[in-house]
Structure P
Amino acid sequence: MQHVKVPKDRIGTLIGEGGATMREIEERAEVRLDIDSETGAVRIEETGDPVTALSAPDIVRAIGRGFSPESALSLLDNDLRMFDLIDLTDHTRNENDLTRQKGRIIGENGRTRELMEELSGADVVIYGTTVGIIGQPDEVEVVRRAVGMLLEGAPHGSVYSFLERKHNELTNDVSFERTH
């Protein structure tokens, strides 16, 4: 049995309309969820395959950190797919710095975050004080490095060049694997 805490404003998303999202997580991850909507505490109890159930806490955490249920449930689509979280408070000095850094990561009209998704292949969500990433290990690592570059003050152009270079490497690796 595991326990996960979800922000109160994300509990409705976790439960879903008429409990649909909760039921889908329970069925696909082979777990039972006990959600306390007052505190945001979620108890996760495995009901079937223990290996499948291992993804359940990350699915619940991902929804809690702003991901759509569909994106969070994609963790069950592939054994290597993973959820990672960058806590921005570890990299910022105060509230103003946090706001500024979040703005740099999101970019004008969300463009920087969108480019991270497009060029890495990962899903990226900025919520509260965190940057959440769902993807294959190499995709997650590309986003982690891009976010790190932005937090260290790298110009957006340099980060975009890095993302394009990594995108080309990732797509060339895939096409190389298909031809050999």
Structure Q
Amino acid sequence: MAFEGLLEDPVVQKYLHELVGPKGMPVAAAPPDGEVTDEELAERLDLELNDVRRALFILYENDLATYRRVRDEDSGWLTYLWTFHYENVPANLREEMERLREALEERREYERDNEFYLCEVDSIRFEFDEAMDFGFECPECGSPLEAMGNDDMVESIDERLEALETELGIV
């Protein structure tokens, strides 16, 4: 099987699991060589046909599977023959990392650009404007809102960004 080494990678396994979920994971984890029908996969893996089809469609949406339709000339039924393309996994993972990097950069700017207040009783965090609107009292319990430093959070985001950028070869 062409994908064996790739499928042993825990990062790839987690990525596939996140895509297809626990019911679709047997489909994603056992891609056959060549073409296969959804019915064959369901029978081979002892899964519900709808779960197999759902997983295949998700893999298709993420460029990890393609299909070819064949019409039975006698019955007119369409058969879908599926082929897996896990060579696209590394590029997909890189795109996911880029999206995560962008989200972390946005979050870092949000954390840097805002001042926060905390209700220590209910553990609710408010931006300065919200806290001011509430008279610096928690709208839930009436406790005073305390100024909240978020330097640790910004530092954690910076560390995660640095690790991601190193992995992406951006640094």
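Descriptive notes on the structure:
- helix-only ellipticity at 222 nm (-39500 (n - 2.57) for each DSSP H run of 4 or more, over all residues; to 500) derived as -18000 - corresponding label from P, Q: Q
- Computed 1.4 for distance in nm of label points 7 Å out along Cα→Cβ at positions 28 and 100 - originating structure among P, Q: Q
- Origin of the derived value 24.2, 77 (Rg and Dmax of the Cα atoms in Å; candidates P, Q): Q
Just so you know, all these numbers are worked out from the coordinates, no wet-lab data involved. Here the structure is a predicted model, which means the values were calculated and not measured. Cβ atoms are built from the backbone, for glycine too; each structure is taken alone.
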